[in-house]
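Participant: Right after this note come the structures.
Values in this text are rule-based calculations from the coordinates and carry no lab data. The model shown is predicted, which means the values in this text are computed figures rather than measured ones.
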Structure P
Amino acid sequence: MSDPLDKATSKAPATLGEGCLSRYDPDDLSPEDGTEFPGAAELWEQVKPEPDEDSESA
């Protein structure tokens, strides 16, 4: 990869199904396709909205 612009491209993994049933092919996915976010739960606790009192009684 001598051209630096080659690094700026991405390719979506293969998909299975069509329309609403379309999903990524698990056999085509690798660790390179995902992300690790170990702090996701902690971040959600910090930013999630507080429940309204009205919605708790429902």
Structure Q
Amino acid sequence: ALNSNAESSVWVDGGLTDSFETKSGLRQDCLLSPLLFSLYLSDLHDYLGGGIRIAGINTL
């Protein structure tokens, strides 16, 4: 795993929550983050390239 044994907390109402285990995702400072995000967007673009059908009408 790229991010094993990671914990996170969230800033809510002026304070941090208790920490919790982060089971997926990448750290913000991970060198792979930009590459993996780019690959995700490329796949999303290809997926949506086929268009979307709404009420029998193809869009995109």
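Participant: Taking -9000 as the value of helix-only ellipticity at 222 nm (-39500 (n - 2.57) for each DSSP H run of 4 or more, over all residues; to 500) derived from one of the structures shown (P, Q), identify that structure.
Facilitator: Structure Q accounts for this read-out.
Participant: A value of 59, 31, 19 was derived for Cα extents along the principal axes in Å; which structure in P, Q was it taken from?
Facilitator: This value belongs to structure P.
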